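These are the structures in question, set out in turn.
Every number in this text was worked out from the coordinates using simple rules, so none of it is lab data. Worth saying up front: this structure is predicted, and the values here are computed from it rather than measured. Cβ atoms are built from the backbone, for glycine too; each structure is taken alone.
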Structure P
Amino acid sequence: MTAAHPQTRRGSVAQKMLKRVLEEEVMDSPGEALEYDAMDHAEVNRRFVDDLLAACPEALSSEPAELDVLDVGAGTALIPIELCRRAAGPRVTAIDMAASMLDLGRGNIEVANLRDRIRLDLVDAKQLPFEDGQFAVVLSNSIVHHIPQPLAVLQDSLRVLADGGLFFFRDLMRPADDATVNHLVATYAAGATERQRQLFDDSLRAALSLEEIQDLARQMDLPSDCVKATSDRHWTMVARK
């Protein structure tokens, strides 16, 4: 049997890769916000903060509420709350474009008694109103898959980061095929409602592949190896400016 030409094989694989299917950019109805907030994010958020603190020792060593942090796409503020519970240094500006998410976030912050350290602002991540170099840390969890053209958001987030500051973004990673999507939904949303399972499925399909986000890192003048697969469904971009 004649072997297929390598380019033919690569082209065949590329055709099988799932195409990116965008989902809505903003989840801004009260029902959508409640559905999102009710999902079990505890383990994912704990691991996010674990990895963030490992990369950012200054969050633990800073004076209380002295380290200015920006959370881009904070949703209902669960990650800022987790971070401030575990480290005294951060003072967080948490932004989102969904007013309903922020409304729930304010309640979560009140319950956590962290209103003096976490500020919520209704801001479009594509138009950050902050000064160059304003923040020592810019972080985000799961905003990129909501943005049709995420490069501008990534570049502007890097703009507001101080020299030497930490850039820490994580998001879902688009699987190669339908079978992998189905496996991930079955594995990580087994106890969820049907609507929550569909939201997770949609988000996986809207996510960037590892190669796509590595290419965006290069366009930001960051090394492509600052982006790595950090679970079977996540990539993480970690860099110092």
Structure Q
Amino acid sequence: MVHSHRDVQGGAARAAVFGVSDGLVSNVALIIGIAGASTDGSLVRLAGISGLLAGAISMAAGEWVSVRAHNELVERELDIERRSLAENPEAETRELAAIYRERGLAAEHADQVAEGIMADPKVALDVHAREELGVDPDGIGSPLKVAVASFFAFTIGAFIPLVPWLVSEGSKATLASVILGITGAAVVGLLLAVFTERSPVRTAMRQVLVAAIACAATYLIGNALGVSVG
């Protein structure tokens, strides 16, 4: 039976998953930390909304810069490889044949495969990029797509624990934020398990543990420091 693979190189799916997770954990921790210091609704809402906006923009900008820099590095290496293939085809053929010999092919067969690949410049660049650089020339991610996915994913995750404070405040809103944060973390864990085909229980518990530790730590710090609202 022929199996299929997901596209894991583009970066948008990764940015979306981690964006939701980061937005959820960071903002629920921020909200609970502020609530630990003061349950004044306006203060917690301000902190939550500020955390949402700052985090979403920061995540999007960081992803854009990261993917753009990575793409520029890959393009530079591809240009070097492209020039080498044009100027030193014999050396590149020997290099490719050596790679296949190291992987167990007989010397004669490795030479034949390398020569066949080098007969087509586009195929040669594609194979050399995969074998030497470990990249797919056609699988380079879009910085804009990754940045947008990260922005909206973080916003969604960060908005979840903020919801109770839009309609309530005090201990009820604090408890509701914790419940939503833990539940959201479990859902993210289950989605990750589906995406990675790992244990749903283990992955969900890992996400819940991270969120719970973050909430506990920031609440205790906020409670210890406290604030006075006039």
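Here the criterion is distance in nm of label points 7 Å out along Cα→Cβ at positions 96 and 128, and among P, Q the highest value is seen for P. Each of P, Q could give Rg and Dmax of the Cα atoms in Å, for residues 112-159 alone, but the derived value 12.3, 36 comes from P.
Quick check for you: by relative contact order in percent (Cα under 8 Å, 6 or more apart), which of P, Q is greatest?
Working: P: 20; Q: 41.
When relative contact order in percent (Cα under 8 Å, 6 or more apart) is calculated for P, Q, structure Q comes out on top.
Match the computed value -27500 of helix-only ellipticity at 222 nm (-39500 (n - 2.57) for each DSSP H run of 4 or more, over all residues; to 500) to one of the structures P, Q, and report its label.
This figure was derived from Q.
Please state which of the structures P, Q yields 1, 6, 13, 18, 19, 17, 12, 6, 3, 2, 1, 1, 0, 0, 0 when P(r) over Cα pairs in 5 Å bins from 0, in percent is computed from it.
Working: P: 1, 6, 13, 18, 19, 17, 12, 6, 3, 2, 1, 1, 0, 0, 0; Q: 1, 7, 11, 12, 12, 11, 9, 8, 7, 6, 5, 4, 3, 2, 1, 0, 0.
Only structure P yields this read-out.
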